[in-house]
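Before anything else, here is the set of structures, which you'll find just below.
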Structure I
Amino acid sequence: MKYHCLPILGLALMLACKSDPEQQFHKHINEVTQRITNEALINATGTSGDWLTHGLNYYEDRFSGLSQINQYNIDSLGLVWTLELGTRRGIEATPLVVDGIMYLTGPWSKVYAVDTRTGEMIWSYNPEVPGRFGPNACCDVVNRGPALYQGSVFVGTIDGRLISLNAATGDPNWQVYTTDTTKYYTITGAPRVVKGKVIIGNGGAEYGVRGYISAYDAESGEMDWRFYTVPGDPSMPAESPAMEEALRTWNGDWWKYGGGGTAWDAMAYDPDLDLLYVGTGNGSPWNRQYRSPGGGDNLYLSSILAINPDNGSLVWHYQTTPGDTWDYTATQHIILADLTLEGKQRKVLMQAPKNGFFYVLDRETGTLISAKPYVYVNWATHVDLESGRPVENEFSRYENYNAVVSPNYDGGHNWQPMAYSVVTGLVYIPAMRNSHWYGTNPVWEYGKNGYSSSTGWNTGIGFDSSKPVMNDSLAPTQSSGMLMAWDPVLSEVKWLVNHEYRWNAGVLATAGGLVFQGNAEGIFSAYQDDTGDLLWEAPVGTGVSAPPVTYLVNGKQYISIAVGWGGAGGQTNKITEQIYPGIIYTFAIGGQASPPEYPEMPAKELIQGEITANAREIDAGQRLYGANCNRCHGRIGGGGGALPDLAYSSTRIHENFRYIVQGSFEALGMPDFTDKLNEVEINLIQQYIFSEAAALVAVNN
């Protein structure tokens, strides 16, 4: 650990620092973080210069009132410092900053405290998540950030813990397991603190779990309440009136499959209405025909919930995708705002979930105000404003067809946060164009690894050759990304900036007339907020997923962004030529620091292993690879991403291939497949890899 005396502490404290710097530094951090009370969180607008909670404020609008960095001096924005975090996995965290002390999280749920005045690490904390939990995370071992409250830092971990740390030292205060570790639960989302309670959800709907949200006392770690998002075994008493209502919308044996509905990201809070808003996820399995064969809306999947934060009771709900069967989660960013609509000011909630419609709801009652497509949508023609329900096309549920559906499971917008400017009245969305085949898997069997689309997820989708194909010539054939400015009053696009790749970073808007975003190509950019004109950009070495933040230190405005390629869009896809270690970049007007330099990585060579298998055995190896390896390592010959393409792995790796598959790299996150694959099957997978590598060598020559 390193400790530094802060240059703004005053003469008395500076003198004290000379005698006991560590103690005084701890005291100062403790004092400034103890000031993060309920009142401070309610009044957190960003104008004070701090970034105290995940979305900057309880409204989660990510609009900073700071304007020192603006449209007129953006040309002078330069790098001040960088800090390497020592990881090559995905970074998705929103940093928090209080009086120049930055807190952020990284892969494997690690926590870092950084002195933004010097760019040096104060402390780091490793929760030592066992590597065997890595595969439980559908989309890399990422973490989206911590929470701060009264001298403590809170973080959720991949293995389901909620941990409280001393903000000054990084020492643990308490930890609790919030999930059943025998099931495929994870935590990747950032906690929120509301009225002294730490609110946390979980992920894992792809693997057959039942979703819920929990509230823990910030001081003691004791659980105050838990709200389940889907009903459990109907032979058991329902946990709440909300679950009694939900039971009427399910059929079949869904509870045996988990049900899904995990609340793994979106939350917001209105202190005036005293309502906590939570977005919920997809069904488990995806395909409702297997999950709830008699149909039904399957509450509260793909829903926005308004919850009483005192006791966890449901006040109202709105379901964006009734009976979800496409992985159309409503876990995407929720923003609260006050809009003037038809001459009247209304308290609204806004969301652009995966299903492609932009929703504006009355956040007091849950009444739908508007829902218009913000990207190309073909699963539904429109949303009926009276009923609040989508009007679906006949092919969209793929019961009788194999159909191209748009958006696909990545969604028109995924987890990357959007922002809302109170100046322009625009919402800035990191959106996507995409489509994909959906069809029923005729041989689906719950719990059988590899039964669906060569992924091994509990999706229940595939391609049924006995059914007709329904194509769509208007659906995007190639996925791509865009930064979109959406007018929530007029329900229309104001401007957009196209990105070549689909998976780009979250967004920050400021009173300086700027919108900041990083992209997959490793460029961090600033755009004019009312036109979308590119005003400034800087290379940051590797692809960006995380959103930037801005804050004041000694009265000067800074912009920081944590860069690290990985996550759902990056663990199997390499966009830039190099994948550098995770780095924090910090910029300010007049900054003149040089970016870090790394030696060029040597060109990768295809493995040339001896092929002893026949064509039938190689086909079997391909199926085994698809069922067990594809999700993390991607398509053989695709080049890999944050995780390696095994066709380019070294001879040494392939000499030890069997031992690695059987757990010798488990501490690094490579799971032990001993109970899933025997030695013959492991050899067939390796033979398939050798065969694909040989085919690539032949093509290249």
Structure II
Amino acid sequence: MDRSRVEARRSRAALALSLASLPALLAGLPARAADDSLSPVVVTGTRSEKALDETPIRTEVVTRTEIERMNSRTLKQALENVPGLQLREIHGKSGYEVSMQGLTSDQVLVLIDGLPITASTGSTVDLSQYLLNEVERIEVVKGASSAQYGSSAMGGVINVITRRIRPGYSGSVAVDVGSRGSQNPSGDSVDAATRHARFLLEGGSERWRLRVDGDVLKDDGFADDPDAWSRQGDEISREQFGGRIEWLPTSSSRLWVDGSTYREKDKQRFLYYAPPNQIPQRKHEDIDRDRIGIGGNWTGANGLRVELKGLEERYDSHSDGFSNEFLQRTRESSQRTTHVTGQVDLPAWKRQLWQFGVDWHRETLDQTNNGASELLGIGSTDRTSHEFFIQNDIVFDEIWEVILGFRWQDDSDFGSHAVPKVALRANLLRGADWKGSLLASYGHGYRVPNLKERHYLFDHSSLGYMVIGNPDLRPEESTSIQFGGRLDYRNELSIEANAFYNRVDDLIQIDETNATTINGISVFTYRNVSRARSAGLETAVRWRASPGLDLSAAYTLTRTRDLDTGQDLTRRPRHIARAGVDWQALERTTLSLRARYQSSELVDSVNDERSPAWTTLDLALNHRIGRGTTAFVGIDNLFDKQRDFADASDFGPISGRFVYVGLRHEFGNN
């Protein structure tokens, strides 16, 4: 039996033993006051406000409480414990991308308050490049959402919802430092390898409100051998500052303007083997992202609601590559995103809630390497789309609800396309203690090839490979079926299950199998896989074992297949599991644990190479030491599970054990 299978069995056994022993170990612990919080309001599934336990579209939520409980600093960290999400490094960069239900990050749309965020490489959003200071919650909808959100949403949507500004005056400040022990670049195991600070000030009157915030994260990176040249973790500086002003002329209307600026400096150090020597390499990248949004909404006495909002975002990147301290290449990339959306929700009419909307989207891309275009010689490129969507939410009675959706899209490069969606909710059990609902949806997804896939020329000849765009790519199309349900007992127990099936035609992937070699350089390109599918089962259980103890567990099974070759799709683990414990140990002290398991995944279908399974455990302790002040300490990756950097097929956790300590203070209305 090979090493990866043995390790996978051991990891599954260890996780199962830990979960099975938790109730016995923690039974009888001190209780805390009951949490009577209401079901949160979500907006992503239907583009309208609904209570989480009443939405017809299955939605998973990362709350502000969870973000602060686990002391998450970036969007990537906040999503780590969402069941079924796979977070993996962006090829050739230090950031992270997300995939869900076997579909890639290119097929998942990431939004900020319903407006898109620019992808760091022209297609993939780097989740590490968004800091969480102003975030209220994060909503995750899986499956084809093209009927609601258009191209790039065929795999699902992640919508980051920022905080509402309240009247009065409030704010918060926080600082923390962290260490990676023996892997600190300084070689000192007690050195502060990361430093993080943030602030937020907001307030105003019933008519005018203002918020300003800032977030700075400095990370020295890490190395398995601090005395060596290579750094497995990049040295990164991230700074994000923002502001928002709101005018509420009436109690039913709001106008707002917000803006943010993000700055990143990234330094990579690695070795490239050019027989018979290892050549020291460096890459320095500076990233600037400037974003401004404007919008307003109005709600009439009869329930009519009108909203109009838009954004202009600029994303610029400058990188220098060095070999043996000699400058080899300078890459300049400039992206622009403009997006405007309007939406009208009509008053309820005969148990029907009609919604109409339009979207206009434009993106441009210009990239050069040593002054020469990297867009297959075309200099710069752009695309524009005009879209119209309509939705009818039909509430037949207290049991049955159906949503019918339709979107028409006209793309400047690929013409017109239309996609439908149907969703059903049935409240089949409505007792005093037990509540049960059935959720089902059927939809079509549609994604036009992005500018990178069609036009990029990634010339990394110095590293032994090139990636060439394919201007002849066809749009991807998908059929998505979701079927599941939820069972709740009072506010103590919740059980969810969801079966999914996604069929994708013309799936776009890097053609690794048919790569060619030219003058010793491996040349890859994108291609359409004629037919592919992903199918599986998602399950989740949340149990309030006592007023002071919350337990949760989730398991996702995903099976993928290239229907033409019969092979599994690469980089899609079959099994993903999550488990969590929140224990109110004392009146002012909360202990939280988060376990993550991921099975082995196919890396190379030709040679049947697999990345081994892995399990990690995070621990966080929060203690209130005064009014509005919380001290916290935590250990991420408690058992120091880290990939084998000598094994090119090992895509396990890149970062080992990380210990941090910090202080958080809230004041004013908070």
Distance in nm of label points 7 Å out along Cα→Cβ at positions 348 and 532 derived as 4.4 - corresponding label from I, II: II
Value 0.80, calculated as FRET efficiency 1/(1 + (r/R0)^6) of positions 148 and 332 (r between Cβ atoms, R0 = 30 Å, to 0.05), assigned to which of I, II: I
For mean count of other Cβ atoms within 10 Å over residues 340-347 computed as 17.5, the structure of I, II it came from: II
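Coordinate-derived values only; no laboratory data. Computed from a prediction, not measured in an experiment: that's the story for all the values here. Cβ atoms are built from the backbone, for glycine too; each structure is taken alone.
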